[in-house]
Structure P
Amino acid sequence: MSKEENAVYIGRKRIVDYCLVVVTIFNKGGNKCTIRARGRSISTAVDVAEITKRKYLPMVEVSDVKIGSEVLESDMGPKTVSTIDITLVRKSGK
């Protein structure tokens, strides 16, 4: 996963903390935000996208979902980890 402006990288914080970051991006005039996660954080990324869309910003929608995998080096050799990128965009006309 590459660094990108208006990207939110999901980790171990509370879901509402990530929702606040997404809301801030859109309130500052952004028209697009990408939520990125890998491994066990994927379910949190989906929750962030849905909660933000339904509760905080009904004017955004999911425009794209990309899934993939990365090979990470660990003590026990290479390990494949799943990844997800969820792109939220402001609905046109609103």
Structure Q
Amino acid sequence: MIRHVAMFRWKDGVTAEHAEHTAAALRALPAVIPELAGYHVGRDLGISQGNFDFCVVAEVHSVEAFEAYRDHPQHQAVLNDFIAPHIAERVAVQFSS
């Protein structure tokens, strides 16, 4: 199993409503991207200081499946419409477990 974890900090002024719309758009992806074996998204709960604001964890069975998810037009649309214009910082990692 390959897990892709992406976390980001929103720019100042991004609302909780925008974060919820982003989460809803991301949660729709497993229905259109069959390569996703598992998918989890959500806002930080605010329990610890210094955390990123939002996280996505995608689970796939192969590098090819990750690439299909990464490059899928619906995923790219969510990135371009909901995420990229609104983030101040992003970090990501892919790992096998």
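To which of P, Q does the computed value 3.7 (mean projected area of the Cα convex hull in nm², for residues 13-52 alone) belong?
Details: P: 2.6; Q: 3.7.
Matching structure: Q.
Kindly point out which one of P, Q the value 30 was derived from, the read-out being relative contact order in percent (Cα under 8 Å, 6 or more apart). Working shown, then result.
Numbers: P: 30; Q: 50.
Of the structures listed, the value fits P.
Here, each number is a calculation from the coordinates, and none is a lab measurement. Since this is a predicted model, take the numbers as computed values, not measurements.
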